[in-house]
Structure 1
Amino acid sequence: MLGLALLGVFPASARSQDAGFALSSGDFAAGIGAAAVFFAPSVLNINQAPADCGPCPRKNVPFFDRWAIGRGSPVAARAGDVGVAALALATWWDLGREGVDPDLVASLESAAWAAAAAELLKAAIARKRPVLYGTQARAAVNRDDSQRSLPSVHTSTAFALATSYILTRGRLYGEGALSGRNLAAVATATLVGILRVAGGRHFPSDVVAGAALGAASAIVVHKIKF
């Protein structure tokens, strides 16, 4: 649980809670909207067809992504899952340890919309995953998600969590982005992206796009809520 361990190194900061806080209709609408967007590709049958090649020509992959072909450690891929979960648990524990408040809700909504937008974009863009260019391509051709590489949902979610956390601590405590806790959150989110590439699930550009989408999601949510 890397994210939890990293954030745990730094002492918790006390903050006052809004005793009168309650979830608004807008919060419920945001949650329902994010869920609808996330499941839209499956419900609308977007990009559910098998890949049209396997293995596919490597020349179709941009040179800056080509080096990622052939990587595919299951351990690294699973570690990426753990990294996102750890970052969520760590940041949500810190933001909500005294009760649910707008800051915790903002983090939840940021992550939800980042994941939803990334999932919809993956289906719409239909970029092939690295596995379709390697030796395991034939086994992956018929997988539902083999053409859902760009952007990385894991990285998008991780950077939404990290960005929301940084924005919250900056607003409440005046902390800069380079404070210990904030750096720990960004480091964990970055590690998630690296692990997704090492796990053979994404190209580097998928991860960069996911990071940008996640950060943008958190910024938009915080602009709306605060």
Structure 2
Amino acid sequence: MHQRITSDTVATRYWHALDDGRIQCDLCPRFCKLHDQQRGLCFVRQNLDNQIVMTSYGRSSGFAVDPIEKKPLNHFYPGSAVFSFGTAGCNLACKFCQNWDISKSREMDTLMSRAEPEAIAKTAQELGCKSVAYTYNDPVIFHEYAVDTAEACRALGIKSVAVSAGYVCPEPRAEFYRMMDAANIDLKAFTERFYHKITGGHLAPVLDTLQYTVGKS
């Protein structure tokens, strides 16, 4: 379990200090460089007291029981139920986002539901779900919450499913996917021009994640 600072804030590992006094977040290829109190584009990662913290731990924007095919996964426990949840914020800025009210929320009231990792795993088990999906917004930005939840799920025999755009750096990616049993990586287009203009990101890191996950399968 990650170290709690407050009830919904945890310390993180993927950052380093810059010579100009800012802190650079190294979770994703955006590499946000933040002054004290400043938040990254994802909104949920913040420079607090000269470290990057995650500010949405244990808080969800909502839950649902879905068919696994909705993730969509075709050959992973077909016909089974999956317990889906997400938080708020995103590290991309897709102009066509279907979940924009969650992924681009700047209101902490969006995160109304409190749910500790063990509670999510237990609820999934009680509802007869074979897996938990980290979805709605991109789980890489709530990395610590997702990893701890996946660990709690694994202890109860519940599988973990990542629904992600794959925009993440190699070291946190390896830690994250060690805890995932299945993944849907959303390749939004196949040109750098599209990624830069429409999503505010870059294509190459997503292709790297796709190659990484295929190699792990």
Structure 3
Amino acid sequence: MNTTDLSQIRSDYNLKQLSKSGVLTNPIEQFRIWMDEAIAGQCNEPNAMTLATSTFDGKPSARVVLLKEFNNQGFVFFTNYESNKGKQILQNPYAALVLFWPELQRQVRIEGLIVKTTEKESDEYFKTRPGKSKIGAWASPQSQVIRNRKYLESLKSDFQEEFSGKTISRPPNWGGYILQPNIIEFWQGRPNRLHDRIQYSFLNSEWLIERLAP
């Protein structure tokens, strides 16, 4: 029987380097530079990020979501509030994000408190979504067990008929979250696994910048 020897899969990182003196004092602005470079470098899904949440007793879950906005308040994504992630955020609002850009040999880790965006912000973003995505938000009972694909397609058809010729409003159980960071770490791959790691910690209303061992 053929087996895959994962222990032999290796990549050496030597594209760039990262230092405390070379980063901006504001991690959001530093993130903006890296995101712009990820987009310019045509990284695959540059705004895809792993979101890790947990239940009140610490049972974790992780999944990939899309970053839709970021500013000095935090990092914004949208989802069904009744999904597994939404239920876990309600139980334990402290969560973590990871963005990985292998083409640039870079990673960003973010930790912080998650709160809902305002209804106005959720409405404004929902208006920008394609019509089929709006219908999908109504049709999907996200994270619930369903009988089959046909059931989901039937729900989609029902909502398409309901909103035919009408403005598709935002479902009341769908909207945005913003993760307000207190830790942001920038990771740059380096040769021999001696990677550069620069961490920002929000302490006493200021960002403390430190280098971490790889």
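Computed over structures 1, 2, 3, relative contact order in percent (Cα under 8 Å, 6 or more apart) reaches its largest value in 1. A value of 16.5, 43 was computed for Rg and Dmax of the Cα atoms in Å, for residues 84-155 alone; which of 1, 2, 3 is the source structure? Considering all the candidates, the number was obtained from 3.
Computed from the coordinates by the stated procedures, all read-outs in this text should not be read as laboratory data. A quick note: this is a predicted structure, and the numbers were derived from the prediction, not measured.
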